[in-house]
Structure P
Amino acid sequence: MRAKTIKDWHWISSAICLIGMLLFSVTGITLNHAGWIESSPDVEVFETSLPKNTLDQLSSASGSDALPAAFEQWYAEQSGYALSNNAQIEWSDYELYVGMPQPGGDRWFSVDLTSGEIYGENTDRGWIAYLNDLHKARNTGFIWSLFIDVFAIASIIFTMTGLLLLNKYSKGRKSTWPLILAGFMIPLFAIIGSAHAADKPLPTATLSIEIPRLNVAEYHPPYVAVWLANERQQRVADIAVWYDLRLANNESEKWLKDLRQWWRRSGRMAEMPIDGVSGATRRPGTQTVELTPLLKQLPQLQPGNYYLYIEAAREVGGRELLRLPLTLPLTNALSVTESGEHELGSVTLHLLP
């Protein structure tokens, strides 16, 4: 192949993949250091009730892969959003759940097929999350997937023609091939190092909390606090505090006092929100709390009996407290399950030493 032809292919391919290469390079950095970048998601809540005739039509379509046209029109008028093409429709005996994931955010709603109550959220996590999802081709659709294929082909052409040009003009540049070899060996050693680091996985540590769906006229997601205490009931570590982060002027923080046990032992002395602990309320279902940070703290604690407390309090509702025991040092795998009666369902703690 002539040098001019190689150069033509090289600059044309570079022009095609230029913007894509910049995007993927920048988002490679943001993805690699995602824990350093703070972001406050913007959440819009949609909550209302279906008209009876629309609810009847929806119930009649239970189990189908498409929703009635009348319901889709009603939903678009009420929420301001049309159902997306990638809508994920899930039916159960008493509920319809529709998820509509999108780059940098998420939109979903659920319908109680008995009462007609509908609740939905539209979450926007910001432009960095949007670009990160473009990098991963997450929930992006056919057009973006096609662009990535074109970009990948252009990048391959750009790379191979660059290698041919290096070979052609390398005679007077002794450092060319050592640099190319280094460009191959450095990623190779990084991969080998990562593989050896992964040979010994981190111990698993999770807490699953079931928030039951209650048949009440007015329902609010419960505030939940999770903390570790010693046998004298003194707080050792806060693990999770879920409350309504969206209220203006931090008004929701005053309702944290309803978590009475946690408030007396920790909350009244804490400055909210607590970094790495605070989070938004959770809807009904099984929620998982990652306990790896706690697992790393356990060897530093004195041997003895400890308890993991889970407390829930709900507006226009009740309060419930569960306690899961554990003994330190942790020498064997631990699995403990307790069940609540109203505000909490099944709660399970899994720890591996």
Structure Q
Amino acid sequence: MEVLHDTCIVPPGRLTSGSGGQYAVYTPWFRTWVRHVHENLDLLELVETPTKNPESTRQKFAHLFQCPIPSAPENKTLSKEDRERFRALWPAGEHEAMKRLSKFADQAIGKYQQNRNIPSNPGTSSLSVHFASGTLSARTAVRTARGRNNTKKLDGGNEGIQTWISEVAWRDFYKHVLVQWPYICMNKPFKPEYANIEWSYNMEHFDAWKEGRTGFPIVDAAMRQLRSMGWVHNRCRMIVASFLCKDLLLDWRMGEKYFMEHLVDGDFASNNGGWGFSASVGVDPQPYFRIFNPLLQSEKFDPDGEYIRKWVPELKEVKGKAIHDPYGRGAAALAIKAGYPKHIVEHKGARERTLAAYKKGIDSGL
């Protein structure tokens, strides 16, 4: 048996900062990652398909080959309806992964930079499910993207290809972080001083967030997409994560756990890293005072409301910019008739409460 490292393109521990330690900030890490791959091109070489086992193997180890595969635990078993839906949405296996990769590389990767933040636009690869399940390696993906470029440099040529490769590299980054600082998988923030923030545990708010009935259409659309598809657009992941932590002041670990329970592409390192970023408690975080305004996010990334109308059908009759805030923009009658709720919090006041809670927690931890 030959053991190969394949979870990351660059194995953890290979990249160190000037001081000799692991990078905690993505941008300088990525520059070093690119340089290391350029200097070690064998990292992008594909491994030959394993040969077939000799017939003697099945005879000698017949008891292993004939061993029945146990059923999944009851609490890990999908309903028949969910199984059928997910199989249709996410066809399984390496061949399906390669088909999806080839289609994306041929049709959409060149415009990835322009389209990647628009949830109604099929401009992303949707390959995360295959990365997470192991039916596609990051090596194969980056090698394929490089093959569509006009240069062998991972940080050169077509802007869309460059950006997509840098997004794939985030997976490596978060796995490197997890290896270096394993305590982040123990429900602890990366920075100890962020452990003293007093979170809310308002379960009515948490249930409204989970079920997509917060009264903020872009948040509700994203959470309903998650429940329906087991997947949600990355921009929307950031919006709903920020909303949970910064508007509702709910403990980020509640959201992290909920995502891992519902995402078909759930990857612990990336999920933890994303929640750490949005809650400002992880490596390379937003400053705690940077808080997404859900209304501005909605207007910027779903300007015509296509995404909202798809996932929040109660609002499909709402016209124009009122789709982003029906109660505040003259569409209250339609929203009430359709049974769509009002805001469960007022963003400005929630923002002020969050800033105070973060400052108090951080000050007490210093």
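Summary table
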{"item": "Among P, Q, structure where distance in nm of label points 7 Å out along Cα→Cβ at positions 288 and 312 as derived comes to 1.9", "result": "P"}
{"item": "Comparison of P, Q by relative contact order in percent (Cα under 8 Å, 6 or more apart) - largest value held by", "result": "Q"}
{"item": "Read-out helix-only ellipticity at 222 nm (-39500 (n - 2.57) for each DSSP H run of 4 or more, over all residues; to 500), computed value -11000, structure in P, Q", "result": "P"}
{"item": "P(r) over Cα pairs in 10 Å bins from 0, in percent from the coordinates reads 4, 17, 22, 22, 16, 11, 6, 2, 0; which among P, Q", "result": "P"}
{"item": "For 51, 30, 28 (Cα extents along the principal axes in Å, for residues 176-335 alone, calculated) the corresponding structure among P, Q", "result": "Q"}
{"item": "Which entry (P, Q) yields the derived value 3.4 for distance in nm of label points 7 Å out along Cα→Cβ at positions 152 and 296", "result": "P"}
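Bear in mind that the values in this text are calculations on the coordinates, not laboratory data. Please read these numbers as outputs of a predicted model, since none were measured by experiment. Cβ atoms are built from the backbone, for glycine too; each structure is taken alone.
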